[in-house]
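In structure tokens below, several structures.
FYI, it's all coordinate maths here, none of it is from the lab. Being a predicted model, the structure only gives us computed values, none of them experimental. Cβ atoms are built from the backbone, for glycine too; each structure is taken alone.
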Structure P
Amino acid sequence: MTTPLRGRGARTNPPNRFETLRLDSTVFEPDEEELHRPVATRFYRDRSRTVLERNDSPDIPFRYSLNPYRGCEHGCVYCYARPSHEYLGFSAGLDFESKIMVKTDAPELLERTFRSARWKPEPVALSGNTDCYQPAERALMLTRRCLEVFRRFRNPVSITTKNALILRDLDHLTSLAEADCVHVAISITSLDHSLVRVMEPRTSAPARRLETIAELARRNIPVGVTMAPVIPGLTDEEIPQVLAQAAQAGARYSGYTLLRLPGAVAELFVDWLRTRYPSRADRVINRIRDTRGGELDDCRFGIRMEGEGEIARAIDQLFTLNARKYSLDAPWSELSTTRFRRDTGSQLELL
């Protein structure tokens, strides 16, 4: 198949590294109708018995994260989380964005955790792996129900999203902000609408994300902008414009990560790049390699988020200078744990 799929970032399902058997689609000759048939999204119940994931990576600024969904219908072609779908027996390609695991009891599991005497209040990252405001959230409302739990227990939460759907939950966010218990980071990788539509096909448009920053700022909800990721040779030149417009909208903070292409993501991204932007593909690929010691990815702690080499340093300097210029270089304000309350109601805590 050589044509892009409408509404999808990936075009194929690369082999799962953990599976010994795989279906090779090259032995079939799909007809024209099959080539253009939409790939439907399917949802599966995730029966995990815990909801908080513990992180011990030294270059990630949180210990616990909460992901109501595994897989993400946003379909960002570069998503570093894609290989995590292989642990479920799926592919990091189309499966990741069309076969979504749903933690239907995430709010109840979160409440159970907060009720436990073992829980010591600390910030939890909402969307540590996949976007908690992906399209399914509009109907399923798992993130909203989790926010209600954070609000009731006053446990701090940090949210990252590419979706304006977060504005639906202004009531919970405003209450959490009044208790110094919430941060929101809106991820804007590019202001080019045509690029975003094919690179992040089911996310909110760049202009809508800027409007989201403005509305959060008007409600005094601490909000910042992240360029996650910056893609050398494709989006790095937009750093000044993204930061300028985010600051104008009301962002207080900023951050970025350099493009990461772990495992099958490298194959997916290169395929996407050569299909969508063939005239720029070699330039982008070469610049990525220049930031990763000649490879497409470098998973070393301390290096994987920012890269190394002359181009990586130039990107960091460009971002740092513009963050300072637009007053986006302050550290995120401290989230409070002092107002946490263990709302156990009439039930005795046995955990």
Structure Q
Amino acid sequence: MSASPQLTQKLKTLLTIWIISILAGIIFQYFDDGFVDHNAFFMGTLIGLGFGLYELYFISKVKRKIKSYALPIIILINVFLYTLLVFIISAVGGLVGGALSNKSLSEYYDYLTGVEQFYLIGYSIIVFTFIILFLQINRLLGKGVLIKLLLARYRKPVEEERIIMFLDLTSSSEIAERLNPQDYSSFIKDFFLDLDDAIIETKGYVFQYVGDEVVILWDPKEGAENNNCTKLFFYAKDKILEKKDYYTNKYGIIPQFKAGIHYGKVVVSEIGGTKQEIAYHGDTINTAARIRSTCHTLNSELLISAELLSLLHNIDVEFDVNSVGISNFKGKKNVIGLFSISENNNSTSKIL
């Protein structure tokens, strides 16, 4: 049984942190001792894996609790915890290393209180601060965007194929009227946060958030694999259903949403001056947005285009697929065939 996309992504990040930690350990020992031995690999592995597990698993568990804290408070908490983590791992590593080399307790005490120990802690905090900044910038920009910007892949416009989903809240205007602005903003933030697991699990990535709407993209191969692009919608419904008590107690409202999905060619280009980002242009984007708008007219939760349906495999085994006719969107020459998608008894929409 293959690992889930969420686990695979975390393992890749953990591997990257581990490799960087070992390289950082080699550099530290070389400049401190003038040589490199197994200790650099040993300490780099301990500190790197310890930090990686902390960042990927502990922080992910408390992200909802700390997201409302002021940024300086979050930074201070993290610096304290990183320092404590590095000290504990270094102390354990020194204890194990001392036991293997038959060092006395007094030598171990000198190791813990020596200047080199404080150099190691300071150096580790600097290294991992850069790693945190890289991970945070990568999260802010979206999956793979930072690397593409650094490599200038889209400095000139490039035509590619993408699966595009527009997903937004149902009755968002009514919700905004019921809640005060702060609670409404918090409601939207919680909703988008709870979509994360479904997006990662189905190998999608967020292109942008616009008000109460999120635009999600897939590489055609990954989006069509196991019908990922349609499963996201139902994974998200299950996630919200699991959190219904949270939403009811906090807001008195359980989020409901609709989505439209299309497939076709887009032009990808790096845009902006003082603020740069990767943008997607073309008729495929516009059509996907109009399909989502049609959900309300046709009273459907999820609509997909005939172009996307032709890309998917055996979707009618797991979902009920019903034609809802064709639409001739204003300003478009070609008509678009539309299909509603709903779950049936064979659906496997639970996130494992």
Check: Can you say which of P, Q returns 19 when relative contact order in percent (Cα under 8 Å, 6 or more apart) is computed?
Finding: P
Next item on the list: Assuming -9500 is helix-only ellipticity at 222 nm (-39500 (n - 2.57) for each DSSP H run of 4 or more, over all residues; to 500) as calculated from a single structure, say which of P, Q it is.
Entry: P
Checklist line | FRET efficiency 1/(1 + (r/R0)^6) of positions 173 and 261 (r between Cβ atoms, R0 = 35 Å, to 0.05) from the coordinates reads 0.90; which among P, Q | finding: Q
Notebook entry, point to check: Upon calculation of semi-axes √(5λ) of the Cα gyration tensor in Å, for residues 117-268 alone from the atomic coordinates, which of the structures P, Q produces 30, 25, 15?
Noted result: Q
Next item on the list: Determine which structure produced the value 1.00 for FRET efficiency 1/(1 + (r/R0)^6) of positions 77 and 125 (r between Cβ atoms, R0 = 25 Å, to 0.05), calculated from the coordinates; the candidates are P, Q.
Entry: Q
Notebook entry, point to check: Suppose you compute Kirkwood radius over Cα pairs in Å for every structure in P, Q: which one lands on 23.3?
Noted result: Q
Next item on the list: Given a value of 12.1 for mean count of other Cβ atoms within 10 Å over residues 149-156, point me to the structure among P, Q it was derived from.
Entry: Q
